[in-house]
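Structures incoming, each one as C-alpha cells.
What follows is calculated from the coordinates using simple rules that are stated; it is not laboratory data. In this text, all values refer to a predicted model and were calculated from it rather than measured experimentally. Cβ atoms are built from the backbone, for glycine too; each structure is taken alone.
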Structure P
Amino acid sequence: MSNSKFSAVFFDLDGTLFDTARDLIPAVLASVKLAKLPQVDKAEEKILSAVAFGSRAMIKAACSEITEEELDRATDLLHEIYAETAGEKSEFYEHIPELLDELLTDKIPFGIVTDKNTRFTEKLLQRKNIDRRLICIICGDSLNVRKPDAQVLLYAAAHCNVLPETAVYLGDSEKDLQTAKAANMPFIRCLWGYGKFSECTECKNIFTAPTPAALHNLLFY
C-alpha cells in the first residue's frame, strides 16, 4: 500500500527541483558581453532576482540601459549559449534526490511542468540523468498554452491517468500557485526558490515547505 498522500506529484523546474541559476547567470553575463551592452553593478544579484521571470527579464536586469532591438539580440545570444550549457553547473536542491527515490519506491508517478522550453529542459534533465525517471515533462512550448493556464496541469494529470484534485503541484512562484488553483490541484509553496508569493498563509489544499527537507511530511504519511 502506498504511503503517499497524493496520486501523482508534479514539480516546477527552476527554483523548485534544481538550482539552475548556476548556469543561467553565467549565460546571461556572457550574452550581455557578446552583445556589447552596458552591465549594471552587482549584476549577478540582479539577474538572480529576475530568474523567475524569464530570459528577457534577466537580460534587462543585467543591463543599465537597453533598447528593444538590443534586447532581442541579447536574448537570442542567451538562448544559443544556454542551449549548450544547461545543466553543466545546475544541481538538485538538497534532499530532492532522496525524495524522488522514495516516490519511485512507492510507485508514485512524478513529472515536471515548467515554462522552460523543451530544448533547454531536455538538455538539463539528460545531464542530470533524471529524464527517464519522469512520467511526463510539460514544457513552455509543449502545448499551445503556458502557466498559469490550467491546461498544463490538467494535461499532466490526464497523462498520468489521475484526477487533478488527487495530485499535487510543487512550485516557487505565485504563477505556479495560480496554475494549481485554476486546475483544482493541491499546491505546495517551495520557499527556497527564486519566486515570491503574495502571502504564505495555510488554507485548504495549499501547503508551505520552507525547505526541501520539509517536503517528506507533506507528501507522505
Structure Q
Amino acid sequence: MNNVSTTLGTRLKTARKSKNWRQEDLSDRSGVKQSTISKIERDIQKTSTEVVKLAHALKVSAIWLSDGIGPMYTEIDKNTPEVEEDCMLYQYFDPRCIKGSYFNSKDKPSCDTLSVSSRTLAGLGVAADDAIAYVQDDESGGMTLAHGDEGVIDSSQTEPELNNGRLFAIASGHRVIVRRITVNSIGGLLVSSDSSDKSRFPDELFTALDRQQLNIIGRLCWSSGRK
C-alpha cells in the first residue's frame, strides 16, 4: 500500500516506534544526528540525504520511507539475509587490530572477533579499515548497552565536538570503555556513563587543558544493544 499522503516525518516516526526506539536510539544505530531526526519527525525538515542510513538502521524500504511508495517492508527485507558477513573486525587490544596499541604484538593473546557485513558498514558510513569491534564487559551502559552487547567503533571519529553528546570508546588501562562525551562552552569534556549507578560509574569532568589525558579511539556508531 502506498503512503504518499503521509509525510517523511510521519513514516520515520512510525518505523521508529515499531521498534520501540527513542530518537537517540535511532541516532546511535544510524549515525544520523538526533537533532536531524527530530526535525524530520516534526516535519520541519521535509527531505533528507540521510534516508538510506535511516532506512537501513530501521530495516525498512528506503523508497517507502523517502516517498511513501510500496510496502514498509519488502520481501527481501523480511526474508533475505543482508549480505554474507564478510568483514572480520578485531578489538582494540587484539594484536590483529591495525588501529590498536598492540598491533603485531607477539605477547598479547587474541580477543573475540566480530563479523559484520560490508553492507552494514557501508550503511553506517564506516570504512572497513577504520572499524574496530567492541564488546561491553560491564554494567556501565545502563539501558543503552547491556553486558555482552557487541558494537562497531569508527576510529576515524575521535573529535567529540563533531558528535557532541554521543558515545565514544576510550582506551582505559587494558580495557576499552564506552562513555557519552559532552563538550561544554569552554572546551571541557563531561565524560559520563549511561548507568544510573553513579557510585560505581561516576561522571568525570575534564578541562580543556587536561582532556588530552583521554585516549579516545573512536565513536561507537552501532551496537547490538538497546540503543
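Structure notes:
- Answer label among P, Q for the case where semi-axes √(5λ) of the Cα gyration tensor in Å, calculated from the coordinates, equals 31, 17, 16: P
- Which of P, Q yields -12000 [helix-only ellipticity at 222 nm (-39500 (n - 2.57) for each DSSP H run of 4 or more, over all residues; to 500), calculated]: P
- Entry that produces 17 once relative contact order in percent (Cα under 8 Å, 6 or more apart) is calculated, selected from P, Q: Q
- Once mean count of other Cβ atoms within 10 Å over residues 17-24 is evaluated on every structure in P, Q, the highest one turns out to be P.
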